[in-house]
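So, here come the structures, one by one.
Since every read-out is calculated from the coordinates, none of them should be taken as a lab result. In this text, all values refer to a predicted model and were calculated from it rather than measured experimentally. Cβ atoms are built from the backbone, for glycine too; each structure is taken alone.
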Structure P
Amino acid sequence: MAYSVLFTSSFYAQDTLAKKEKWFTLHAQETTVSQYKPRFNASYSGDHSLSTKEEWATTLTSTIYAGIKLWPHSIVVINPEIAGGRGLSSAFGVAAFPNGEAFRVGSPEPKLYLARGFFRQLIPLNKERVLQDDYDNKLQQYIPTKYFAVTIGKVSIADYFDDNSFSHDPRHQFMSWGLMSNGAWDYPANTRGYTPSAILEFISKKFEIRYAISMMPTLANGNIMDGNIKKANANTLEIKYKYILNGQQGKISALAFYNSAHMGSYTATNIISTPDSINPVFIRNDYSIVASRQYGRSKFGFGLNAEQNITNDIGIFARASYNDGKTETWCFTEIDRAFSIGSIIKGTKWKRKDDQFGFAYCISGLSDEHANYLAKGGLGFILGDGTLNYGNEHLLETFYRASLLNGKIIPSLVYQLIVNPGYNKDRGPVSVFSVRLHLTI
């Protein structure tokens, strides 16, 4: 699950004295997250449960953002990335998992890979220009206030869709999977959060419209993409409206998606379950959803996103999302319905204007078909306690982040409380304490 600075309409006012346009951009980031959870109570555990034991886990991600201009309003981007470490319990057992920098990979050893590699072209639709600052994957250049854009290559779809100024980047904002995006959006991605895509955008001062078609992995949360694009693809459409209310910026957006892949069906899976003779409450699963996988299965859903600055120092946001929950979760996390709300407060009042304090709440749920599958002993790629006493999963998250050396060093302290982890009322609650360090150059 990887995020970066977004290609949205985040423009900067044009200087009185024109700045020179640059023909290349080069930046880097490093993020380390160390998490601790104490022991918690659970009536039983399964193959994909969050461990009840006291546990420490650390993840590390380092990225180089390199881009070069070929001709006006174009950029070619390459992002080599190294990631290592592991999430708590190897990222099992919580739908709104507490670390957006954690991946479900077999080995914790650091690995080098190409995160992004794409070409992007802006096509001006008017003559008015504003200065876009030099930042991650962005060139310092004057760009039109209204344009059409084409992006082709390997990207993180979440860089373009479901943007939220206050709750989007787990490297320095909220860290939970349920807060960094609309949880029920099963966004197309490989294990680490990237996929080849083609993206079309219309951007103006008030409206943004985006459409993307993307490749899907061959296996649930897999790292190899399915070359049968005709039968395995993801379609994402989003419309965003930007406005000013009482002198403060606000945005609302609606997202819809339709994914097709070689997926399994919860209802079609024939599960034969037998009670464990030693622990009758634990149910052993003899078959899995893998047997029901076939082309022609699909998943659709939507997401709503709203944000509003209340003052120059306080912003609020809310999200709501849904998917049909009939086919297995394929890319992101096992959430079929979700709602989140929260706020970010800048530290101006305590003379730390670049510091931030955030607090948010997220509630996640499953479709009946998905919950019944887990209750009978089924395993998803995130969840599977062996049986299930279903209840919505609740997450509270709060953090304080400091800004040092003009934002080049950003340490954070984060606390999360998870109630009914994995939608199971027989487990938890769980507290997670985190220290995060984000460095940029």
Structure Q
Amino acid sequence: MSTKEEGAYHNISIPAQTKPTGCPIDHDFTTFTSEYLSNPYPQLAQIREQNPIFYSQKLGYLIVTRMEDLREVFRDHDVYSSGNVQDPVFPICDRAAAILAHEDFNPVAVMSNRQQPDHTRIRKYTQDGFSNRRMKILEPYIRRRSQELIDAMIEHGGPVDFVKAFGHPLPGQIIFRFIGFDEADDEQLISWTGNRLAFTWGNPDEDEQVEIAQKMLKYWRYCRSFVAKRFEDRKDDLTSELLNAHEANPEDLAYREVESIIYGHSFAGHEIVSNFMSNSLLCLLNRRDDWDAICADSSLIPNALEEVLRYESPQTSWRRRTNVDTHIAGVDIPAGTQVFLSLGAANHQPSLFDTPSEFDMRRKNARKHISFGHGIHFCLGARLARLEATAAIEALSERLPSLRLVEGQELKYSANITFRGPSELLIDWDN
């Protein structure tokens, strides 16, 4: 495909930076420092109070940090385009771009990066796939796989890397069953989708870009082949539901849009939920009284997970780009400005959350976070993510009440602008 194709899922061409006027310019702020990656919240709190809106020279983005401003941006989808959310933050090298220029690599923007009125048109069909019936079908599988992964951990014996043993495979397997992918293909699919985060939201070197681009091409071809197979042989899964909708409304839901929904869903439903689970354990196991309370009373888990989403969100930012000249909080913003929405800063805003730098699993307004977005682009998979995390923590607290973090481990986080979760999390328990 052409990397500049109108409506492409990934626009590989990075537009020229447009700088706003009338706001502070920070020549140093970036999300790629070791300090920010280790713990972004002290820095975010400082800039939110001193310069709630400023321009980052290094990132080329207008940084927005206050909840009220974020909600305004999310609501005004006519002014603030979501078309850039799947585009690489930094320019892609020629070798990687050449791979993605293959004629048959042609996914189109469908959900997070599709504009109105097409976003609502497509979303209504995809949303049907997240029905009560579908959740009821998935829940027994989620709970069974949670138990099986814990069985494997116990058989292996501690300590183990939670991310590798549980946190990463479980969400991948769940979203693959949701889509309808063959279970025998799980390992291959995870290897193809595991590092796309770095391509779109990170700053990988040229060799890494080439490797990721090759995997993206292979995965897209797999998705196209799978959708074609499902077209001839329907099952009870999301892909079949979308194909049924396409056949019933071919002018309203295009076949390539079905292919592209399947292509995008695997990542959206995998990496973020994996981080959600790992961050949940970090929050709870670092506070023994909280973990013990959850082990004694599982009804505490849902609100505890909302506090995880607020306090240590698996998604700390999102992006927009201005369609027209506009202004917000007294700042004039020209059309074409890249906007960085700091969900993490807003989730720690003291005017909204008492003692926001403290984790309180009984916080009454924990659910007021903005980690799943806001408005018409509110995360479609939020309900499934909550179900997965709840089932996982229920199973772990029931089976392994002595679960603990291995002391002295140094946590490492993927260098990117948006997603946050440890790449490895060592845990142990009493035999």
Structure R
Amino acid sequence: MKINVLVAEIGSTTTVVNGFKDINTSCPKFVGQGQAPTSVLEGDVNIGLQEAIEDLRKNLDVDNIEYDEMLATSSAAGGLKMTVHGLVYDMTVRAAKEAALGAGANIHLVTGGKLRRTDIKKIKEVNPNIILIAGGVDYGERDTAIYNAELIADLDLDVPIIYAGNIENVEEIKEIFAHKKNRLFIVENVYPKIDVLNIEPTRKAIQNVFEEHIIHAPGMQKVKEIVTGPIIPTPGAVMEASMLFKENFEDSITLDVGGATTDLHSVTEGSEEINRILISPEPIAKRTVEGDLGLYVNMENVTQIAGVDNLNKELKLDVEKLLKNKKPIPQTKEEVKFVERLTLEAVLVALQRHVGKIRNLYGPGGKTTVAEGKDLSNVKYVIGTGGALTRLPNNVNILNEAIKRNSSQLLLPKEEVKILIDKDYIMASLGVLSKRYPKAALYLMKQSLDI
């Protein structure tokens, strides 16, 4: 069987391949999906990739599969480890952090101000794939970013450096890293003026660095040789798809509940009403990743958050027994019922951590109402993707319930928001596909989301 494009999603535990044909026509088609365990432990992720392609062949019941090109996303080898270093935490550091998360990075250390000896020690322990240095608005404070760059350069790590700080420091930063192992990437300031975020150049730079330099999983070099297009971090691919949706429809949030984490991508400017009382700016595209909210690796943790006794009473199930015999994919009715309830809990907590809120401040002039954090009140669509929200029978009810159950003080979508499910489970693939075939990616998105 001839396929135009094969998109591989090489995850930490599972490798998925999605096949697409008629990609250059007005009616591109999603032909099917195959999957296999990711073979990092076998020393070569290419083994799992070939097994996933074989699984796709069996699912399509064809003799062989030929494809014109392969694109890929990857979160194997623990994803993209980053450390972020800025000036003031609530300003440049937060802006840099938003850019890194939006690109699909896993942030292991964030520092504000001049680096201390303990910070340097932590950077060595993290052993990051990328280091992001920011600090100072354009033509503002200069010394902190230069000081931090000098200390990081002295570490002599063979790690790409992205500088996204005060434009006045550019020549100085180039000089600091001129004779070091590090490849230096200079991008526009993430925080060029007070209360102005400019995270897109940094986000794109992180994805480019990932593709060019950060293929550390065993066998990824071999995969890179057969991939004809970009390789980007899987969460970054979901964000690309979410932004494509926003460009063509309306404001949205995408929830991705997985075995280890729950990711929430929101793409919205927020409402004019809230923007007028917002304390500090928020990016249009924002991602949060909750590393403690997963339905397999972190099942025990989500259960503790919900409360074991509460779950026993509510579900009338033996929760301890279900935990003891947990499976990556629920099989029995009891297991499905249990995982659906944990999915609701993961979505509830992820929303609470991502969303902004209304606060009342009291001073000599009386009460003042302000808003802080991400405003989701203008969101018109909630998209469910990931294994749980695309496969569980009550996925739509879970998302509806999560929106209704949260506090009125939170800046959540209205109850009349529309729920969409990525029924083909291809949001990440569409994100990477959109880099080369945006029209086809949009058409396929409409088909998968039934919009």
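-11500 is what came out when helix-only ellipticity at 222 nm (-39500 (n - 2.57) for each DSSP H run of 4 or more, over all residues; to 500) was calculated for one structure; which of P, Q, R is it? Considering all the candidates, the number was obtained from R.
To which of P, Q, R does the computed value 5.1 (distance in nm of label points 7 Å out along Cα→Cβ at positions 36 and 372) belong? Intermediate values should be presented prior to the final figure.
Working: P: 4.5; Q: 2.8; R: 5.1.
The read-out comes from structure R.
With distance in nm of label points 7 Å out along Cα→Cβ at positions 124 and 156 derived from the coordinates and found to be 4.6, which of P, Q, R does the value describe? Value 4.6 for distance in nm of label points 7 Å out along Cα→Cβ at positions 124 and 156 corresponds to Q out of P, Q, R. Can you spot which of P, Q, R the value 1.4 was calculated from, given it is distance in nm of label points 7 Å out along Cα→Cβ at positions 60 and 92? The read-out comes from structure Q.
Tell me which of P, Q, R gives 27.4 when you compute mean count of other Cβ atoms within 10 Å over residues 172-179. Numbers along the way, then the final one.
Working: P: 27.4; Q: 22.4; R: 14.5.
Source structure: P.
Out of P, Q, R, which structure matches 13.4 when mean count of other Cβ atoms within 10 Å over residues 108-115 is calculated? Answer for the origin of the read-out: P.
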